[in-house]
Structure 1
Amino acid sequence: MGATPREDVRRALVVCAHPDDVDFGAAGTVASWTAAGIEVTYCLATRGEASGDGSRPRAEVGAIRQGEQLHAADTLGVGEVVFLDHPDGAVEPSLALRRDLARVIRRVRPDRVLTWSPEINWDHVPTAHPDHRAVGTATFAAVYPDARNPNAFPELLADEHLAPWTVAELWLADGPSLLRNHAVDTTEFFDLRMAALRCHVSQVGDKPDLVDRLRGHFADTAARYGLPRGRLAEEFQVVATG
């Protein structure tokens, strides 16, 4: 079931699998949050080291992509970027990943968490990377019940003094279209979101049609939600979890 987004959000955490995931799918939304004074933290399960044509060592690719993500985050005013160093292309919703995410949630204490849906978007299968869905599954478990439960990973409290934290709201990106229930008007942030995406040079290069393609996509999204012609929007499934 869906929920109306909260208005009392001070801190938000974005959890994704790879560098560039957030900048393809939600950078306009993140830009709108930072512009509104919300403190945003990124948490990436991997450094994206399994991308490319195989001509470069994985460690080198990961370092390049890490740098690109840091640059993109800075472009949008994101305050912190955390890399968990799980293996790119082999992410599993394991207890280890859940513990890592619960640790970040308890430290950051976000009111809102945005992550990728654990379900397949059958309308656009190329975005349904198994790493995305694994991260979505693990993040949901970290939000509920792990981060709020003092008996889940008790070492976080006993050894690291990280008190339980309840996340009030979960946003899911790229899930099945019938479950999406909220659009963010990102028109005023389109140029900024494209600047962040362009930071990922190793992934987007100089694709000349990228701006027009994404503008068309977000215009179609805005139209589905009844926004005026010329507006652009990103859409999500918003769920109350508090």
Structure 2
Amino acid sequence: MRKNIVAGNWKMNKTLQEGTELAKELQAALNGKAVKCDVIICTPFIHLASISQIIDTKTVKLGAQNSADKVSGAYTGEVSAAMVASTGAQYVILGHSERRAYYGETNAILKEKVKLALENNLTPIFCIGEVLAEREAGKQDQVVKTQIEESLFDLSAEDFGKIVLAYEPVWAIGTGKTATAAQAQEMHAFIRQTLAGKYGAAVANETSILYGGSANAGNAKELFANPDVDGGLIGGAALKVDTFLPIIEAF
């Protein structure tokens, strides 16, 4: 059975002190609860080593929001996959739409990032999705398929089996717009069909595909009820325990 996952992406929010406090609050809120999904928090780089000491990884798992496409060297300001892994983090978000849009990350760059993450035993949460103009032109399927093919389809079936996918309709991130549950299911089913075409039904059916577009306490239950939606990559609602916890409990 594939995993249900709720991952919080803190983005560029929270000082180290605020972040460690939030991690403590979340851990306390989950202690003793029978949670029906894996919970991951993806924090800024500077938080990782401190937060890994605070959380119980049986309950809360830790991820970074990015890692470099180089092993090491003269790349000022970059953080390698090996560095991320050395903090105790287990996951890394790669290919987030903000990284693609603001920092020019291409499918080729992301292919290298995925390879290095896997070499360092990190689980990539690999983001895919279309912008509004592509959705309005009816090109969303082709856009998403190309993102998957060009960054991931060189992987062996064994390595691909270590990937978590996150579908982000870019037009629904931070805009208050959300894909309807039916739109989310339609795209998630298409993604799974695309994976099956390359790796077979068994691998496709084992791959967790998260929804990442303005999911919140109000719509999480409906979204997660879809057969091909295996959880969420949560932005703003992950920054407070009282808005994040109801999404976790939607399972």
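No value in this document is a laboratory result; all are computed from the given coordinates. Remember, predicted model here, so these are calculated numbers, not experimental data. Cβ atoms are built from the backbone, for glycine too; each structure is taken alone.
Numerical summary
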item	result
Among 1, 2, structure where Rg and Dmax of the Cα atoms in Å, for residues 61-140 alone as derived comes to 13.7, 44	2
Which entry (1, 2) yields the derived value 21.8 for mean count of other Cβ atoms within 10 Å over residues 5-12	2
Relative contact order in percent (Cα under 8 Å, 6 or more apart) derived as 26 - corresponding label from 1, 2	1
Structure from which 0.60 was derived, FRET efficiency 1/(1 + (r/R0)^6) of positions 29 and 189 (r between Cβ atoms, R0 = 35 Å, to 0.05), options 1, 2	2
